[in-house]
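Please go over the structures that come below.
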Structure I
Amino acid sequence: MSPEPDFRFAEKADVPLILAFIKALAEYERMQDQVVATEALLEEWLFDKHGSEVLFVLEHGREVGFALFFGSFSTFLGRAGIYLEDLFVLPEKRGRGYGKALLRKLASIAVERGCGRLEWSCLNWNEPSIGFYLSLGAQPLEDWTTYRLEGASLEHAAS
């Protein structure tokens with residue numbers, strides 16, 4: 001990976017690629033049978049209704065990972081946040097820093113937008129991802145499997 005990978009936001013023409021990433025993630029998480037998303041649904045909810053955003057990380061102009069996220073809100077903070085629904089890097093591209101780059105970019109977007117937090121959930125069995133998230137300074141919430149970057153950790157991840 002180059003020191004500063006390229007990123008781009010998804011466009012409507014990327015719907016087939018987004019669905020392919022979702023299916024690959026579902027395979028990794030052993031949840032293929034739960035994917036009911038279709039290209040039509042993704043187009044409607046991502047682009048017509050603007051329900052979420054998709055960010056790609058690129059290697060030599062080719063998409064090697066994606067993050068799907070949307071806005072959340074904390075009543076306690078009185079500010080919006082970002083909820084990361086999915087983060088996935090192609091298996092053959094793992095270990096090159098693309099996952100970390102995506103999370104740092106999302107943290108940067110959260111900071112730029114004035115958000116108070118970036119949070120996500122992780123399957124309890126997914127030890128490699130849990131270790132990765134902890135290495136960034138994310139902390140599991142008590143009695144939840146949700147991870148959060150906020151305050152100094154969010155600022156650090158964004159830098």
Structure II
Amino acid sequence: MPAMDVLPRSAFHLDNCSIERTLSVVGEKWTFLVLREVFNGVRRFADLQAGTGAPRQVLSARLTRLVDEGMLRKVPYQEPGQRQRDEYRLTDKGRDLYPILIALMHWGDRYESDPEGPPLLVTHRGCGAPVTLELRCAEGHTLAGPREITPVPGPGARVRGTA
């Protein structure tokens with residue numbers, strides 16, 4: 001059998017694709033808008049609804065899914081004279097989505113913002129400089145784009161016709 005890295009892409013199963021699996025969890029507008037709000041410190045249902053504009057049932061379903069997937073956790077709170085409710089806090093798994101949100105924001109700033117410029121700038125709290133994202137290999141080389149990347153089968157790759 002030839003080495004896996006010389007087989008054509010069509011020779012591999014795609015049913016365990018990490019991109020597809022990620023999109024099955026977060027690949028929906030309301031989910032990213034909820035995450036945007038939570039990353040900005042919004043934690044309570046009414047405030048999340050106001051910030052996202054999501055219908056109540058949609059927001060409830062998205063929050064349930066994010067909790068079930070382990071990206072948010074519920075923390076009970078109670079205002080004086082009110083019933084107990086839940087706040088939503090990011091978990092480590094949820095916080096790991098932050099670079100994706102920043103990448104989406106930067107793309108939107110470049111291609112979809114108003115002529116006046118982006119509505120929000122993200123800066124480093126420590127020095128005030130703008131935050132940027134870049135692709136970098138494990139050796140520290142900065143990559144200009146996809147033409148500098150070669151996809152190769154990973155340890156979870158499965159050749160068609162095998163288990």
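Each value in this text was obtained by applying a stated rule to the coordinates, not by laboratory testing. The structure presented is a predicted model; accordingly, all values stated were derived computationally and were not measured. Cβ atoms are built from the backbone, for glycine too; each structure is taken alone.
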Label whose coordinates, when relative contact order in percent (Cα under 8 Å, 6 or more apart) is calculated, return 18 (choices I, II): I
Structure from which 18.0 was derived, mean count of other Cβ atoms within 10 Å over residues 53-60, options I, II: I
So Cα Rg over 2.2 N^0.38 Å, computed for just one structure, reads 1.33; which one of I, II is that? II
Comparing Kirkwood radius over Cα pairs in Å, for residues 109-148 alone across structures I, II, the largest value goes to II
Which one of I, II has FRET efficiency 1/(1 + (r/R0)^6) of positions 13 and 45 (r between Cβ atoms, R0 = 30 Å, to 0.05), as calculated from the coordinates, equal to 0.15? II
